[in-house]
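Engineer: Below you'll find the structures, each written out as structure tokens.
What follows draws every value from the coordinates through simple rules; no lab data is involved. Please read these numbers as outputs of a predicted model, since none were measured by experiment. Cβ atoms are built from the backbone, for glycine too; each structure is taken alone.
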Structure P
């Protein structure tokens, strides 16, 4: 049991999460989902129906298939679940991202590549609200750092291309479709190709955390909203 409680990444002793569905390392912030119980067909429960709060999310995804597809998909999905079910609030998710995930030249956030944040703010200044600020950025371009990527503000998600961009206010999110393309995870907000939260290089944990952050803002900005549907293709 002692070995089971040791983090395979750093060797630190892990703790059981609040919802008892995962083990969390307080030293390196790694999180490992425990095996989920088999769904009960009699109860009409879909596999993976209990990994997120069903008061907030209408889960229609094939969780078993997604979580076991490959390491990259699992890493992104586990990060989404950890942030949405354990951290929950935008404040705690941001702290986790700043401490653990925003840590190289392909990302930007508080204390990380803030010059790039200033450039992005200037680029999108025409759409920003007075109290809007950029929380995180992840690069998606190979030779166009800062020109293409995912931008999360406290008001919206911006899907930035080299010349054009799409945007979606967090309060307007009503569904997320999880897909796998070229063996990589992808999240389509409101089922639209325009709002495609793609992978950012090998930053799969960041991808999942950014998705969870957008969902946290959606609930904080409209607490009386209908449940957000999460499905898979």
Structure Q
């Protein structure tokens, strides 16, 4: 593991493979109780409320959620005139639970894979979201580039994640239960990442004070 630009990064090679396998097992095990947990009720679900409100403020019927977990974000959009909803995650356990919870919602599809290699054609989606998952993706730059690629011109990206910014962020990440392969950004460094990929009108909001959570968003120029 190394630090780059103030963000925790993971070295390439066997360590990444081992790290990803360990992470997938961790989330596979968690999937069975994920939406019944204290963390879900008091953190993840309120964060999803915030992201949902922002997404409903833009136009789009084709939505991709990267790091979808048990599919809560997509189930929220299923009744909002969405035509195509796709959840993408590395954890087979999370995807199995997502499919179970989404039974009867024919406009939702779930697929396994790595965020830095999205199996979709260019310009496939109007909206891409990622909710409290981005810090798990080893190749941050490659992941944002893929999100940009699969968005249609005029499409919107929303990334909501924990931030290492400020004293509260540093305290939380120093003493919380975080893994060596996790890596976190400030609002400034996340916005820079999106702008480097080509996103326009990139902005951010601090949506929770503690744990410190940011929402960073931008759009792909027409």
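Engineer: Identify which of structures P, Q gives the largest calculated value of mean count of other Cβ atoms within 10 Å over residues 127-134.
Structural biologist: Details: P: 12.2; Q: 24.6.
Once mean count of other Cβ atoms within 10 Å over residues 127-134 is worked out for each structure, Q has the highest.
Engineer: Given 0.55 as the derived value for FRET efficiency 1/(1 + (r/R0)^6) of positions 79 and 159 (r between Cβ atoms, R0 = 25 Å, to 0.05), which of the supplied structures P, Q does it correspond to? Display every interim value, and only then the final one.
Structural biologist: On the way: P: 0.85; Q: 0.55.
The read-out comes from structure Q.
Engineer: Another one. Could you figure out which one of P, Q the value 24, 21, 18 for semi-axes √(5λ) of the Cα gyration tensor in Å was computed from? Provide the component values of the computation, followed by the final result.
Structural biologist: On the way: P: 28, 21, 16; Q: 24, 21, 18.
Value 24, 21, 18 for semi-axes √(5λ) of the Cα gyration tensor in Å corresponds to Q out of P, Q.
Engineer: Looking at structures P, Q, which one was helix-only ellipticity at 222 nm (-39500 (n - 2.57) for each DSSP H run of 4 or more, over all residues; to 500) calculated from, given that it came out as -10500? Write out the running numbers ahead of the final one.
Structural biologist: Numbers: P: -6500; Q: -10500.
Working through the options, I get structure Q.
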